[in-house]
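Structures for review follow.
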Structure I
Amino acid sequence: MERPNWAPGDIDLERPSVARVYDYLLGGAHNFAADRAVAQKTLEMMPDVRTGALQHRAFLRRAVRYLLGRGVRQFLDLGSGIPTVGNVHEIAQAADPAAKVVYVDLDSVAVAHSRSLLDGNERVRVLQADVRDPATVFASPEVNDLLDLNEPIAVLMVAVLHFVSDDEDPQGILAGYRDRLAPGSFLALSQAGFEAHEVTPEIRAARSVYERSVTRTTLRNSAEFTRLFAGFDLVEPGVVRLPQWHAEAPDDEGIAGRAFPGFCAVGRKAWR
């Protein structure tokens, strides 16, 4: 396969990646045949996967707008992925050109493309790091030189936590971010998941295809997802299915009222 000019030289074109499969599901162009093949196999077994990816992205946009309305002007986007339409800095800086954003991802394609796209934007930084290591993230010059940790920050982890297993202590990871945030900061999370009784053979098959080819996943139910907000006060409407959080348009696809494959919420660190 011919290597495109946007792909770093150390990338294995035959090995699918989380970021590039997600990019393909969102309709992006920064993916390879191996990524598309996995996505297509998964879609054959569970067509809602693409709708789910789009709904995670839509939640990100709505959450950023909500946070801007609450006065937040600093954003830390963890597991930000490959830039596509409706990035955090585009939404935030359209409302306030002084808004600041740090993107964090481990995938070298995502980081390289982000840096190229954002070159010259002095209020945006891109950090290549593992989001499971908050100490490294907060120690980085990208964060320390741009964000004021004494002021409220919105931490965003959208479509990320289903790649963090319970063995990796997601609550401990989130506590590592929470404890470094000023009071009045926010946490916006979304992740794939179902209630236990909703998991069908088709869902299990689609998950198996993805895990064999890309990476392990951990689906959580609403109660498990809610526990990730320890130390934060949930804002209305609390933990809901992705299409139900501050919906901005009529439910043309009828997705809000059924067992949609994902949960989301926003929490605020209290002034105490």
Structure II
Amino acid sequence: MSNNPPKAPRSAKTADSGGGVQSVDRAVSVLEILARRGGAGVSEVAADIGVHKSTAFRLLGALEARGLVEQNQERGKYHLGFGILRLASAIPGRLDLVRQARPVLDELAADFDETVNLAVIRSHYVVNVDQAQGFAAVAAQNWLGQLTPLHATSSGKVLLAHLERHERDALLDAAGTERFTEHTITDRTELASALDRALTDGLATTVEEYEAGLNAMAVPVCDHTGTVVGAISVSGPAYRLDEARMKDLAQRLIDGGRQISDRMGHLT
């Protein structure tokens, strides 16, 4: 029986995809092989991913150029490089944010009886990395892990508002300002005014801008340096979370954002 570890599974969709996606899939497989084995030569890598040695050599060379793998010159085997640590270094901060925010999310969801989310920027989207739900929101949509637009969500507006102008413009250039409902703000000048209000008010709101019948508001969360690293939002159906109720809940949400910021070491 072979002692070689099993190959990483590959979906039919990946196998049939274009060369660029296939190359990425193979490169990730190489990293997984080196992680499992602790090290491997070109021939071993080629056999494991089912490619010619020249292809494996090119993949390893590209990863080596990025510092993601390195070669032991004496034995000729490749190992994971210190570049992996550079990529992984962003994870603990995000995990710490989720850990510190969780008790406050639960408190807010119980107080509001609505869905409360913690969101961060990923590429030119907002991604919800944690969620708590109140009793009234049990049947609400699960936003956890979903990528949502920056310009049409309350969390997105908060995160945009606290960026430098050139960073904000670059993200909006990449993402665009798609219209989702008749209330979506698509004009960049009008959006800039809304972001200025978010800075002044300490929170941002959306009234049926992303989905008809859905309202939300969000506030920023800061780390120990004072940098905004996330946003917490409360969302619910427009008939229940109307503008008057959002106004009533605003200060509690702001206080919740400050609680999480305090837990992250931010001194106010």
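Bear in mind these aren't lab numbers, they're just calculated from the coordinates by the rules spelled out. Note that the structure is a prediction, hence the values are computed from the model and not measured. Cβ atoms are built from the backbone, for glycine too; each structure is taken alone.
Worth pointing out:
- For distance in nm of label points 7 Å out along Cα→Cβ at positions 149 and 237 computed as 3.7, the structure of I, II it came from: I
- Origin of the derived value -11000 (helix-only ellipticity at 222 nm (-39500 (n - 2.57) for each DSSP H run of 4 or more, over all residues; to 500); candidates I, II): I
- Here distance in nm of label points 7 Å out along Cα→Cβ at positions 45 and 173 was derived from just one of the structures I, II, and that gives 2.3; the source is I.
- A value of 19 for relative contact order in percent (Cα under 8 Å, 6 or more apart), calculated from one of I, II, originates in structure I.
- Each of I, II could give distance in nm of label points 7 Å out along Cα→Cβ at positions 53 and 109, but the derived value 1.1 comes from I.
- Given 2.4 for distance in nm of label points 7 Å out along Cα→Cβ at positions 21 and 133, calculated: source structure among I, II: I
- For Cα Rg over 2.2 N^0.38 Å computed as 0.96, the structure of I, II it came from: I
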